[in-house]
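Enquirer: Pasting the structures in now, so scroll down.
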Structure 1
Amino acid sequence: MPTVSDTLKNEHSDTIDFLAAEFDSETQTTDARSKAKDEYLTVPSDLIANLVLSSALGRNGRRLLKKGGPQVVILRVPTAAWVEPVSRAANRLSGYKAMILLAKTDQRRYEETVQAKVAHAFDRRVPVIAVSQNPDTYLPQMVCGAADLFVSVTAPAPRVMSKAIAVWCGSSRVVGLKAEDLSGLDLPDLVSCLRPGSTPDICIERLRRAACSRAVIRIHDDTPRLEDLHGYGRARDWALSLIDDVARVRRSELSPDALESGVFFGIPGTGKSTLARAAAKSAKLPLIQATVADFFAQGAGFLDSVIKQTNTWFDSLQAAAPCVGFLDELDALPNRATLSNRGADWWQPVITNFLVRIDQARASKSGIILLAATNHIERVDRALLRPGRFDRQFEILPPDEQGLIAILRLHLGSDLKNEDLTPVARLGQGATGAIAAGWIRAARQRARFAGRSLILEDLLAEVAPADLRPLEQVRGVAIHEAGHAIVAHRLGIPVLGATIMATQSASGSTRLRIAELTPTRAALEAQVMAALAGRCSDIILGQGASAGAVCDLRDATRIITAVHAQYGLGATISYMAPQDDVSYILAADPKLRAAVERDLQRLMVQTKGLVEANRASILALAEELLAKRSISGDEVALIASANPEAERLCDNL
């Protein structure tokens, strides 16, 4: 285990006495001291550390360090690899008369021993220099609290690294080194690029190659660039602006603490992880990925082990900074508000430590961008989502038609280059990017099995397999979905598309855009009528009511119950329970149940009137669905506009 300057192990002598014996004794000649002080020029790690420390301290800091006397100086370094070289550089600046505390891991268990050492140093008027990549976590509190000077020693800027290359190569001037040439490089990476006999240009080229390899760490070669992704809406726009901010930080036009962090959430398969990887790739930043499960799997799984693995991950972010830290399945870190007492006893330290480490990472101003993904944003602890931690949250929805076409093009590459993919996107409406990628893999396998190149029919066969249902059943589904689409359109609810393609959970579907955050009762009743329109079409135009409308009835009941029991838009303004508890409150309150039923029956009558008035439009749309299987919202509008009389009848309801 790393020690505190190796002074806390019994086999080593006291650091203060050791340094005094080595450098303050009369037996040490001036030449020996000079040789010891200049030796760092031949060791790349010490050369770089010396220049970086000198830059971080500034003139006043260097003067304070040389002054000596009983004082405590804390140096926060980027990673554990910097601890020893920076401590040697600090010792040189102090004239080799300081007590050095090295803390690469948690040393707070040695609180009493360190306290005695510090007191002894002060008695001898010797300064104490503590060096750690995470002083708040790894140094004893008495050292942090007694600090006279706290300095953050950051990774070298291009100017400092250029000077190191110049000194190493014996050159008067080095030009051409940029911030991106150093992105994500730790001290060992920098040292490996400074080799005997190298020229400045060779050193810079090595740095660029090293930064390039780090820029794709844990990113597969086929990860697309952010600019090539489609269907992500506001999340992609934010990520693009984040990349612009990274570029401004590299040009010193923006402070690193201005970089935001964010969470992507939505149903599985919408490409949340791909978006995070693409953002890192386009920003040319290292991507350090983890899950809460990793913190368990990489250690013993006990409480202290999980916390240590969490700290190790955050330390790795600091090591690679500037970088992107991506935590997948964020909801695996539980919400403290929903924990049982027993669960809280175990998880509280883990969550608290995680929050503290996020704060430290953001406060370090080292360019760490935190991204996360979850399928269940409602399960995430609210403390994680506040500004200063994960500042922004973006829902990733299934792509629209044009977005799905772009996703298909991306995964197809050079295949089907001249084919129109609109029919594929229409048939596959509502599909996620992951589903689209699965279609293409299966279509290519189909083509390989047939011994030929991929053709459009292969892809269509995967997106829309042959419908084995009886024709009358399919016609009934078409009438049902056409009723939903036409009535919703007449009521002013945007229709995104409709399909009669069966899934595991439905015989067909109609996609609507419900955008109102604070709907009126009229808007809510319009949603209910759109939901009831399928059943009404079954009764008036199809083969009669069936059990296929169960989901529609559930949604309609929830909305009307919310009108009376949550929204205060019924006869009372009492808030009774959330919408998820509809069945409970309806069973417990006969009067509420009767009021909901009256409203549903009234809206059912109105919806039947709309279906009767739009009979021609619904039947025409049903025929279109039978022919194409899927149609867009624009096609729904075109068919509806072909019957102006229906619009007038609808207006007079």
Structure 2
Amino acid sequence: MAEILRYFNWTYVSTVASEGDYGETGIDAFQQEARVRHICIATSAKVSRSMSRWSYDAVIRSLQQKSNAKVVILFTRSEDARELLVAAARMNATFIWVASDGWGAQESVVRGSEPVANGAFTIELASYPIKEFTQYFTKLDPYNNTRNPWFREFWEHRFQCSLQEVSCGQYSLSDGSFEQESKIMFVINAVYAMAHALHNMRLAACPNSTKICDAMKPGTGKRLYKDYVLKTRFDAPFRPADTENVVSFDANGDSLGRYNIFHYHGDDGKYVYTKVGHWAQDLVLNTSHILWDQQAPPTSQCSDPCRKNEVKSMQPGDVCCWICIPCQAHQYLLDEFHCTDCMLGQWPLENLTGCYELPEEYIQWGDAWAVGPVTIACLGIICTLFVIGVFAKHIDTPLVKASGRELSYILLLGVLMCYSVTFVYVAKPSATVCALRRLGLGTSFAICYSALLTKTNRIARIFGGVRDGAQRPRFISPASQVAICSALISCQLVALLLWLLVEVPDVRKEVKPDRRDIVILKCNSKDSSMLLSLTYDCLLIVLCTVYAFKTRKCPENFNEAKFIGFTMYTTCIIWLAFQPIFYVTASDYRVQTTTMCISVSLSGSVVLGCLFAPKTHIILFQPQKNVTTLRAPTARFSVTTGPPSSHSQTSGSNFVPTVCNGREVLDSTTSSL
């Protein structure tokens, strides 16, 4: 019975037992088996023959109070089972009955209560009729069966007559229908088991006698049971030829159980018992013979099954009633009672039995977020290389010399690196890419603004010296300017290398705060650390801007300071706008990366456009302006327009620079900045 419940997952049932050894012992054994299989008893009731019809109604009412326990276990006598069905019909109660062999397959139990009994599972001991007993019993009459004192009473009741009448003794039990009791086989087997035990005991205790000896006298019953009855084993007599039935007992004195399982249901307008399986140490059911009203087995559970994303919250000591608690979206089911978080970068499988690695998301080269910055960077690189080519081709012209060839090439290198940074930021993050991001961003700015700071400082010192009539300023030679610029760049490089040592570059996986199934692959450096690394570049920009402002009143024809000033003012605006935009777009890595790339390219474009575009235009389209003029030593800040003369050199303590189209050439015989 317990295995039938487990088969259909009926884990919450009620029980009814008849008072007495049969019902109470049977229901106790069932409850033990039910506990092993985690089946809970909702309510238990007992019935007896002395109960009134109202008492049976009370039992049905108590069963109805446990509405989730739709299955009722009956371990009752046939009469009690019949009364319960009648009471259920009166109260319009519907249950799935699972009954012991007290109900079995008897028609008398369900007669008149067929609709209420519909769907019941009943159990009956597996037996077969013994035709020899039928022949023996049907030949009995009151005259040849004087051994049974109740047989005469049975005869008179059977034929509704009195044996005082001569005709009463002329009836025969073979007349009419005769249905052999299904348990006759077990009675015969029990008699034969005792006979075998006594026979074996006599052979052992009285080997030299064919009669009962003293060793078999009263008082040896315990020995008979323990040493002989329990050890008896023989083939059952009178069994059909195709049937195997060995009679034996276990250590508790129980014989091996064999049961047939019946399902009571309606078929073509009538109700019948259909054999749907059997049990012989294991349950075998043929569910194709089981007909359900709803095309599926009903449920009998204290709590509804949890959904696939829910776990059971149990009360202590309760195995049948629970509360379903949903798991979080990022959790999987460790078992039916526990949710467990997936590791970072993982997401639950569809069936929630585990986790799988999420695909890493980063900007792809073909994304719209990458196409724009990459296009700008490519155009910038082409323009920068074009300017480098123009300057290299016209390297000995006065305008290129006046621009400061060495610093111009360093500055163009910084601009080229600014554009190249875009490709590093669009590339898939890795330890190498992350290291290049840290080095490339700060270094490219440091190269640009170190060169500009060196240039503006030189201009300020030169024209400051001219105004004051001072001697030629120190450290304005090309080698000195390159050394100063390199020293400024080295400060940034040292800081970046220390950062790489303190915080080793690597990648990290970032999951959205709402735990969506998206893993973003990023470098492990923080945004604040990245902006902190640009502090030195900001200092260079501020100093460049200050020097550009100081040199704004240089001679009108010296327009180098004007272009540098315009470059720095524009750069300041870009940087002031960049930092808040960078933090505002931090929630979307694609927007933030695109903003970063465009801002860096824009900074390089400002330098390229404001400083080098006018010079390139003069070199290519206005070569007549690419000439050298000299300042008169007697006229302060005046520029002569006559041809250059070797006698127009600085003399004494006064230093007057040579100019080309408004740009000073410190020494026309040397390669200067």
Structure 3
Amino acid sequence: MKLFLIVLFFMLSQHSAVVVYDDNDEGIVDVDDNEYAVPMSCDQYCSNRREKRFEEPVRSRIVETMLRTPMYAMNDSAPDIFSILKDQYTLPKGFTGPLKEYDFIVVGAGSAGSVLASRLSKGKMASVLLLEAGQGENVFTEVPILAPLFQRTDYVWPYEMEYQPGVCMGMEGGRCFWPRGRAVGGSSVINYMIYTRGMPADWDRIAADGNYGWSYRDVLPYYMKSERAKLRGLAESPWHGRDGELNVEDIPFRSKLSKSFLDAAKMLGHRRVDYNSPDAFGFSFIQATMSNGRRVSSAKAFLHNIKKRKSIHILPNSRVTKILIEPSTKTARGVEFYRNGRKYQILANKEVILSAGPIESPHLLMLSGIGPREHLTSLGIPVIHDLKVGETLYDHISFSALTFTINKTRLTLVERKISTVENVVQYTQFGDGPMSSIAGVETIGYIKTNVSDEIGDYPDIELLGTCASLASDDGKVVARGSRIADWLYNDVFRPIENIESFTVLLMLLHPESKGYMRLRSTNPFEQPMLYGNYLTHPKDVATVIAAIRYIIKMVDTPPFRQHGARVYEKKFPNCKKFEFGSDSYWECAIRTVTATLHHQIATCKMGPASDPTAVVDPELRVHGVNNLRVVDSSVIPRTIAAHTNAPAIMIGEKGADMIKRTWGLN
């Protein structure tokens, strides 16, 4: 009976993306045993994979409370509870394995790859193989408040930035942690679901660099095509789509601090806006990729309904290690991948498309002989084409340790207080309450600091209002997911675990500091070397300090003062020699907690042939190589005022249309 209730609940919980199988769209692929790919025995990499894994179980009070309810009751002593009730992807009826050939091979079922594969396989015009290194979602990944929990699970690639003196000093080992989604759905399975498109000027500048077809006017229809918006006060807005597959809604839970954030912004002269409209410079509640309080990943939006479509084969737990390229003609022919201890080589009749994300897409290009000649030659990799793959890398950084305490209770999300059966039942039945909060993040705003030299309303900082801090869960989830070192947490944050506190996050939108990446070795299972070069440009430091001062000014207004809000002045142990509040202190602090917001871009930079740093052209074709494209956030050539999930989905939509036009599939 208990198992029946679990399965029933899991099925009901999917009402945010009701499964309606596309039985009438059976595709063009015939079942023929002679057409199946023949697996090969593993080579040396099977026993020398060098892949990092998380050995310690990840738990939280919220999960433990959920496991005590009938809806989620299961064996809570299992070493990996996240393996239970996992979304399954099997081949369509009649197929027993992957075929030898497909029209298109899409590498990566993430934010871009999911929508791309869905669009290409529709209409019986082409066959698609979608390969994903990760696994399917589970019943816990859809719960918004648990988002930070998954940063220390096998749902991520546990990338680490190479050691850089003077940043991430308060993180474990002094290293910056760069987790990226490793799942069917990619980072949209583990992110904070914040839906942002970027400013019109961002995309217009990209187009002005020679990237035809990428102006704001060009990309807006692709944002709207995917979107199924259900936003308060915007039912008649001309800037939102309502017929797409991707639910975009208001977060059901709102604390009183969210109103204080918007009221304080108004007192400082900021407007309330729809930040996903062309008039985006202002403040608002967050718009999120969720439905009825539950996460809507790219997989849930674009893949769940087409599992039986015979023209698409989705293979999770399949690690692509090489693009097969004919050297004499520089033509991509297929891919090599590992699955269940066997190696496969499968061909693409039309194109190979990389949608593996801003780290794995360039990683695969370089392993396959496309990249900086000198670097590839030094590793003994035959060079197919000399391109600046991985030479450009931008990232959005944040400072998550600016903390404010309040003298009232029940205003913030304190984990030990909200971990109740009543809240779990509330969420299960109605999709609201604290469990529907995206880990406390509620509001958003764009500002231009006094450091900016831009003309007009072009922001250099994004602010995110929250109703929680690093101390709100006693350091068990968010701090650990960010790899905050024990010496820092215990000294600074543990003393306020019994005091309600919150933070206002900042995001440096347009860093001047530019990073890069390199192969570590020719072993495809070994993670590449990532160099963020955070805060190497003095303007970035000055902009972040200016943002901190602006946040403190904002909280020192009546809407926050009514709750007794005041900045927490406990000094970081390594910054004690500086006066609290001085520029020197804040620079030390941001170099101690230098947190990524997981928005790496430009590693496969888009640009015209005249751009010597470009990897793909404006139609996302790899320069100098036939039948090979990159369709994901790695192609974004400039920093944009956006979290990259929505842009990646838009790129998937636009990329699908360009590919269909190329092959006459419209």
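Enquirer: If we compute Rg/Rh (Cα atoms, Kirkwood Rh), for residues 210-561 alone for structures 1, 2, 3, which one ends up with the highest value?
Expert: 2
Enquirer: Now a separate question. Say we calculate Rg/Rh (Cα atoms, Kirkwood Rh), for residues 194-345 alone for every structure; which of 1, 2, 3 gives the highest result?
Expert: 2
Enquirer: Consider the structures 1, 2, 3: one of them gives 3, 13, 18, 18, 16, 11, 9, 7, 4, 1, 0, 0 for P(r) over Cα pairs in 10 Å bins from 0, in percent as calculated from the coordinates. Say which.
Expert: The correct label is 1.
Enquirer: Here helix-only ellipticity at 222 nm (-39500 (n - 2.57) for each DSSP H run of 4 or more, over all residues; to 500) has been calculated and equals -14000, so which of 1, 2, 3 was it run on?
Expert: Structure 2 accounts for this read-out.
The numbers here are math on the coordinates, done by the rules we state, and not lab data. All of these numbers come straight from a predicted model, not from anything done at the bench.
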